[in-house]
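Please treat every number below as a calculation from the coordinates, not as lab data. This one's a predicted model, so the numbers in the text were calculated from it and none came from an experiment. Cβ atoms are built from the backbone, for glycine too; each structure is taken alone.
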Structure 1
Amino acid sequence: MTQTKIFMFREDMPEYGKDEYITHKNIKEKIILSKQFQTDIAKSAISVNTAVILPTGLGKTIIAFLVIAQILPKKILFLAPTKPLVMQHYESCKMFLKIDENKIVMLSGSISPKKRRKLFEEATIVISTPQTIKNDLENELYNLDNFDLVIFDEMHKAVEKYAYVEIAKRFNKLILGLTASPGSRKKKINQIFENLKIKNVESRIRDDIDVKDHIKDIKLDWIKVPMNEDLRKVQKPLHDLFLEKVAKLNKLGILTYKKPDYISIKDILGARMSIKKRFGRSPYAFATYNNQAVLLQSYHCLELIETQGIESFLKYIEKFKEKKKLSRSEQMFLKHDLLKKGIELAKKDISLSHPKLNVLKKIVEDQFKKEEDSIILIFTQYRNTIDSIENTIKVIPQSKIHRFVGQAKQGTVKGMNQKEQKEIIDKFKEREINILIATSVAEEGINIPNVNRVIFYEPVPSEIRGIQRKGRTGRSHIGEVTILITEGTRDEAYFYASTHKEKKMQNIVKGMR
């Protein structure tokens with residue numbers, strides 16, 4: 001019996017030197033360079049549910065298109081967690097595949113149900129966020145019976161109640177999962193595999209012999225920034241409030257196992273379950289829940305003051321004024337004398353900027369001196385910090401700045417719709433914008449090949465998010481990543497936590513071979 005090759009390569013292409021391109025009846029000519037590890041993984045993924053775990057920049061999406069090419073003309077569902085990523089996959093389908101473009105559709109909740117059903121039934125490739133598909137399946141608008149492949153991009157999200165889990169339950173044919181960062185807990189990774197019915201794992205790390213020639217180095221450095229004394233004066237009353245609430249919970253047998261300054265956000269959130277177990281519906285429970293909620297608020301304010309600055313802290317407090325009705329714990333928080341003292345000190349010196357801002361400005365200036373046509377991606381955890389960053393670096397002559405945020409409205413600040421997000425990314429790629437200040441919406445999967453430097457305004461405790469941020473550079477050339485850390489604050493704790501988890505994840509990925 002003769003075995004048919006899945007992919008054929010063109011070898012006689014003198015005008016392209018040594019480059020070889022994938023040749024396949026469903027892939028456009030001279031469009032996808034042949035890389036042996038990608039075709040090997042794709043061949044493996046054709047016949048069994050497969051998780052592809054690759055460092056960013058190694059072409060997980062290309063592997064998806066090699067699998068799609070083999071499945072066509074059967075129907076394919078391509079899922080991604082964000083609308084910018086959905087748009088990117090839609091454009092890539094048109095770029096790479098030999099298929100009538102009318103047979104490639106994007107679905108979203110903004111399309112009427114009647115039209116969505118028609119598009120879903122008539123399309124060959126459907127690209128969507130999972131929530132839209134999950135809702136339609138639950139409402140029996142359509143089903144997946146006629147589909148032969150579902151691709152779950154950023155598959156690490158397939159946990160708990162995320163829409164990927166429900167969609168996978170309803171699908172019994174070929175599944176392909178893609179991620180650069182499955183997480184650092186083996187139990188969670190196994191749960192993802194179980195939720196997506198994964199039977200085969202194709203994983204690589206940066207040093208593997210078959211991929212190391214296809215990946216660019218990323219130079220990583222971190223800068224510790226001392227917190228100035230004026231900022232510490234604002235911090236102190238909030239820290240006292242934090243300690244007061246910790247002491248109250250300690251007295252009741254909650255949060256007793258850690259020193260106050262080692263308590264994490266996870267510990268505080270977990271305290272609610274401890275309260276429920278200890279007090280049930282007793283009279284103590286309600287007051288204790290309020291103390292836990294105020295502790296959470298004070299923790300968040302400390303994080304803003306330490307890692308973002310006074311402006312972000314005051315904007316956060318202002319959000320409470322926009323609410324029509326405050327909860328009992330919010331009223332307790334806002335009436336507390338220590339919070340009032342912190343607000344008073346902050347307003348007294350509202351022009352006081354976080355010391356990170358001057359360091360950030362110097363990094364950007366030095367980058368433009370080194371490479372005048374650089375493009376720079378700055379990540380910040382909070383939208384409220386974007387104004388401070390923009391105001392600091394817009395004075396740099398070469399700067400052409402824009403913000404990049406999600407669609408949701410936050411308070412009075414509007415989000416960016418899908419069209420606006422695409423326009424901004426296109427301008428960034430073309431260098432009409434050379435500094436993008438982005439929140440988490442830019443972390444996952446957005447392909448901006450030539451970013452010269454990625455700057456974290458603050459570390460993130462999640463190894464998954466850290467890897468995603470770093471992966472926005474080092475694609476077509478050596479990339480540089482700089483992480484700003486406020487000394488002696490939660491920044492340091494988050495940085496070390498993320499670094500530890502990332503090393504742990506690498507060891508787990510190695511063990512999956």
Structure 2
Amino acid sequence: MKKLLALLLCFVMLFSVVACGDGTTDESSSTEDVSNETSEVVSTDESSQDESKDSTVPNEQFDENGKYIPLNFEHMKIMKLTQWDVSAGGLFLIGSKPMRERTFKKQMEKVMENIAEAGYNTVLFQVRPFADSFYESKYYPLSYFVSGSYSNQEPLAYDFVEITIQEAHRQGLSIHGWFNPMRCMTNSQLEQIPGDWPIKTWFSEMGKGGEMTEYMFAGTDAGGTARLYLNPAYEEVRNLIINGVREICDTYKVDGIFMDDYFYPEEVKSNQKIDNLAYRARTDGSKSRAEFRRNSVNLLVAGIYATVKEADERLIYGISPNGHIEHAYQNECADIYTWVSNKGYCDIMYPQFYYGMMHGQCSIAALMKGWDEIMTEESIKLVPILTVNKVGHYDQWAITDVGRHEWENYTDIVLESLVYLLINEYRTIDGTGFFSYQYFWNNGSIGEFNDAQYAKLDTELANFAFIMHDYDELIGKDVEALKAYFTEQGKDLVAMAREWDSRLLANGFLDLFHSIK
């Protein structure tokens with residue numbers, strides 16, 4: 001009888017669960033539905049019960065001391081992920097409110113699933129774009145990208161960065177914390193921030209005399225926005241940046257640290273005031289202001305490298321300067337020559353090959369030649385980063401007329417570039433990648449694209465999508481193996497090579513694909 005009653009009770013409980021559902025709401029909808037979410041930020045109590053707090057995540061491994069073992073690949077296939085990349089409203093917010101935790105988690109599940117299914121194995125994830133933070137930091141204020149406003153520094157209900165890392169690892173993806181070393185906020189944004197953050201104090205001291213006057217300086221970023229920059233000429237400033245990197249390594253199971261190209265903005269090249277006191281007191285033997293600034297950046301880069309390796313020798317530290325080496329060296333004081341010819345500065349160079357095959361000064365072939373010539377430290381890997389944000393657009397900086405119209409006239413430039421990187425006569429690359437997620441899974445939300453440009457973008461993406469699934473396995477293969485691979489994919493590489501060389505030769509460039517024909 002007791003057994004019968006127990007059986008009956010189990011049946012009733014089971015019926016209740018089925019009738020009531022599993023307790024989930026429409027927050028479990030797909031990423032496409034996230035933009036319609038209207039919920040406000042969840043309470044800390046609710047978020048603490050979310051399943052994202054699980055301590056075990058697939059594909060995460062730990063050593064005998066319980067320390068996370070970074071997940072990295074010999075050949076990297078990279079997708080960059082920024083705060084703007086998922087929708088017009090950004091990655092974290094709906095309106096000015098943070099997404100509910102389950103909504104954000106569902107979104108990141110889809111993001112990482114997209115990246116993995118498309119064949120990529122590594123994500124470079126932005127965590128500090130403007131001397132701010134996507135997590136609760138001891139050194140930097142919360143970014144308005146996660147709080148909705150710089151004036152709002154209330155504790156976050158949950159950890160965006162932790163969830164993003166977990167979802168990347170669930171998909172077997174390596175994920176590196178991405179930061180911009182010197183770029184800071186605008187004046188008005190800094191004025192909004194409450195509290196006594198170092199950058200707030202330094203901002204308040206600008207123009208008042210003494211060293212702290214020069215801890216920050218004004219500049220203009222690549223998008224034409226006037227903003228402030230952190231000055232690496234001073235040890236206190238370098239230490240702030242380095243401590244922020246240490247914090248990321250100590251707090252999260254990142255697989256590496258990625259530093260983007262925001263060094264000195266180009267227009268301050270002739271400005272003698274931003275580091276006048278430091279330059280007068282210099283002891284590094286520099287003979288010019290530019291050399292002094294490069295030395296200051298070198299101290300920062302070496303300090304970051306040492307900090308990353310102190311956290312875990314297995315972590316990867318990479319730098320992504322402008323692909324045009326001399327421009328970065330002269331105008332941005334990025335001493336690439338030192339970084340790639342000595343140990344102790346980086347593990348990987350991710351030069352930005354944001355150009356076409358017929359750019360008058362920075363064609364992909366010219367860039368490969370230049371980087372091969374200067375990379376004398378064999379332990380440093382070369383992983384060029386490409387972009388598709390120029391597809392369908394007029395490229396005003398391409399020097400030659402044919403280069404300016406290249407992205408308007410052709411929709412196989414990326415495939416052409418990827419093949420050239422595999423067969424180039426200079427060196428074997430260690431991977432490649434793209435800026436950035438939004439151009440691949442855009443949902444029509446990219447403001448700089450019209451309908452015709454979207455159509456060209458779709459064609460460009462479709463033309464090279466197949467090769468990314470196997471790109472890591474194609475690195476180092478000979479031409480015959482590459483031709484065979486294309487044949488297996490139903491593609492005629494020989495015909496493509498003839499077309500590309502015909503195009504290049506007709507416009508005054510060398511034939512680069514003759515080894516295929």
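State the single structure among 1, 2 that was used to calculate Rg and Dmax of the Cα atoms in Å, for residues 137-248 alone, giving 15.6, 52. Comparing all candidates, it corresponds to 2. From 1, 2, which structure was distance in nm of label points 7 Å out along Cα→Cβ at positions 97 and 161 = 2.6 calculated on? Comparing all candidates, it corresponds to 2. When log10 I(q)/I(0) by the Debye sum over Cα atoms at q = 0.30 Å⁻¹, for residues 73-120 alone is computed for each of 1, 2, which one produces -1.18? Working through the options, I get structure 2.
Name the one structure among 1, 2 that relative contact order in percent (Cα under 8 Å, 6 or more apart) of 16 was derived from.
Structure 1 accounts for this read-out.
Out of 1, 2, which structure matches -14500 when helix-only ellipticity at 222 nm (-39500 (n - 2.57) for each DSSP H run of 4 or more, over all residues; to 500) is calculated? Answer by label: 1.
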